[in-house]
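Visitor: Following are the structures in question.
Every number in this text was worked out from the coordinates using simple rules, so none of it is lab data. Keep in mind the model is a prediction, meaning the values are calculated, not measured. Cβ atoms are built from the backbone, for glycine too; each structure is taken alone.
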Structure I
């Protein structure tokens, strides 16, 4: 076998190894994604709950998922509560009774917690 033929065989082998590595990496990535729980169906109540959770984190009542600490930022809490208030105003007359009750309860609860937290500082 000539040097040229050996070089060609060696290059082909390297290409095959690289393709196999890429295939295995894709398989591993696919398996990792399959481990993730499925996302819940998007709905208005879930959206409201997300905003309320954000407010609770900023009120220091829940751990911040990024820092793993309870941190209080009343300006951000007020902003999150304000977003819920806007949702209440802009969706007036378009909500189911359940959605309306949930929004009213969330706003009442968060406002009371905000007042309490504001008095503690």
Structure II
């Protein structure tokens, strides 16, 4: 997305739970798309977008969630800056997919969007 300011404005209209759900959805897509080496550009865009989403959401999350979001932001930054090398390595891509799936579940749970178990 080339219009980050417009995306930010639109993104910040949603409540925090929906924003966290969006981050979780991006992470799930990263995990799913990482099984195909031809999806590198799409996955990289999702990584980049997720970095922005976390930055834009962090000020509005409860304090007890900030450390998790900071850890996720660091993970995404590592993926971003090691991208060409990591994406070309099938083992690294597989690891990235697994980590993205784990993070997706964690962020989705943080969002409060999941139904509570009885």
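Visitor: Upon calculation of relative contact order in percent (Cα under 8 Å, 6 or more apart) from the atomic coordinates, which of the structures I, II produces 41?
Guide: II
Visitor: Quick check on the output: 0.65 is FRET efficiency 1/(1 + (r/R0)^6) of positions 14 and 38 (r between Cβ atoms, R0 = 35 Å, to 0.05), derived from one of I, II. Which one produced it?
Guide: Corresponding structure: II.
Visitor: Let me ask something else about it. Have a look at I, II and say which one yields 2, 9, 14, 12, 11, 8, 7, 6, 5, 5, 5, 4, 4, 3, 3, 2, 1, 0 for P(r) over Cα pairs in 5 Å bins from 0, in percent, as calculated.
Guide: It must be structure I, since only it matches.
Visitor: Which structure, out of I, II, was Cα extents along the principal axes in Å, for residues 30-85 alone calculated from, if the result is 38, 17, 15?
Guide: Numbers: I: 41, 27, 13; II: 38, 17, 15.
The value was obtained from structure II.
Visitor: Among the shown structures I, II, from which was the value 1.6 of distance in nm of label points 7 Å out along Cα→Cβ at positions 22 and 46 calculated?
Guide: Going label by label, the one that fits is II.
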